[in-house]
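Engineer: Multiple structures are listed underneath, in structure tokens.
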Structure I
Amino acid sequence: MSDNTISRDAIVIERTFDAPVDLIWQMWTQPEHFKQWYGPEGFTVPVAEMDVQVGGKRLVCMESSDGSMKFWTTGEYTEIVPNKRLIYTESMADENGNVLSPAADEYPATTVITVLLEDVDGHTKMTMTHAGVPANEQGANEGWEQAFARLAAYIKAVRNT
């Protein structure tokens, strides 16, 4: 991947979850779990196709709760170390997974999400880096923060069942 495909900007969020690493790994890699937490408040994920293997494709749709907006993304898994590291590319797409040009000039066509997981006394320290998104992009940062709040609530619900 060339340097001009991925900008130097990135959003980096570190969170610690009250759950073992293998459960957090499942949240990122199993569509039935991913659909329950991914995206900001007010959005659902009706589609999450995830072929979690190096070279495997992703196709995800986030939809606003009133159905007025749908955001499709596609990508490819580039590195997988179970329960430790997950790296995949992400591009805006149509519902068939065809990559679309970015709507704003400051966004590259492809960004990269890196998820690092570390066991800390039975809890999971997660560091998520979304490279290619301008670090000062409030909407993207807030979206990730809301998604991780939803993830924490979903983990609590899963662990209490």
Structure II
Amino acid sequence: MTEEQEVFLAHIQKKGLKRTAQRDLILNVFLRTEAHLSSEDLYHLVHREDPSVGQTTVYRTLKLLAEAGLAREVRFGDGLTHYEHHYKHEHHDHMICSNCGKIIEFYSAELEAIQDAMAAKHKFEVEQHLLRIIGICADCRRAKRHEDKLTEKSQQQIPSPSVRSTR
């Protein structure tokens, strides 16, 4: 049994819940997926392996994973709650492409130092912080430039309508 499985088992036992094959499957699918998953995303992955697992079971198990410290809820401004690995994972922040939804994780010691300095200046005790930077990723900007060039090229090839004089 992995350390994460032991943490999860201890948590559900403490809550008076039983270990089930469905919970084990949901945990294992989540642990082997490094993406930022919504409950629906995880449901689809789990459903491929066991169609008998219901969406409510996946949602409740994700909540248990978060309570156990194995998953962390993150919001990217798309109206959904996403979950990412949290247990023994280093802190990081996110850049989100508003065009394609790509999520880039990053860590910046300089940003962390600025946040700590601002908290100290305002005598604020930080419990946690989440930084989201919304913008357009390099791939989408490259695709847009390519599209713009094609549009420009096609407009140059369209002949101007001839103007007739009516004198």
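Engineer: For which of the structures I, II does the calculation of helix-only ellipticity at 222 nm (-39500 (n - 2.57) for each DSSP H run of 4 or more, over all residues; to 500) return -7500?
Structural biologist: I
Engineer: Just checking, which of I, II has the largest value of distance in nm of label points 7 Å out along Cα→Cβ at positions 21 and 149?
Structural biologist: Looking at the calculated values, the largest one is II.
Engineer: A further question on this structure: When Cα Rg over 2.2 N^0.38 Å is compared over structures I, II, which one is greatest?
Structural biologist: Top value of Cα Rg over 2.2 N^0.38 Å, among I, II, belongs to structure II.
Engineer: The value 0.55 for FRET efficiency 1/(1 + (r/R0)^6) of positions 85 and 117 (r between Cβ atoms, R0 = 30 Å, to 0.05) was derived from one model only; which of I, II is it?
Structural biologist: II
Engineer: As an exercise: distance in nm of label points 7 Å out along Cα→Cβ at positions 53 and 133, calculated from one structure in I, II, equals 3.5. Which structure is it?
Structural biologist: Going label by label, the one that fits is II.
Engineer: So relative contact order in percent (Cα under 8 Å, 6 or more apart), computed for just one structure, reads 16; which one of I, II is that? Show your work: numbers first, answer last.
Structural biologist: Numbers: I: 29; II: 16.
Computing relative contact order in percent (Cα under 8 Å, 6 or more apart) on every structure in I, II gives 16 only for II.
A short reminder: the numbers here are calculations on the coordinates, not readings from a lab. From a predicted model like this one, the values you see are computed outputs, not experimental measurements. Cβ atoms are built from the backbone, for glycine too; each structure is taken alone.
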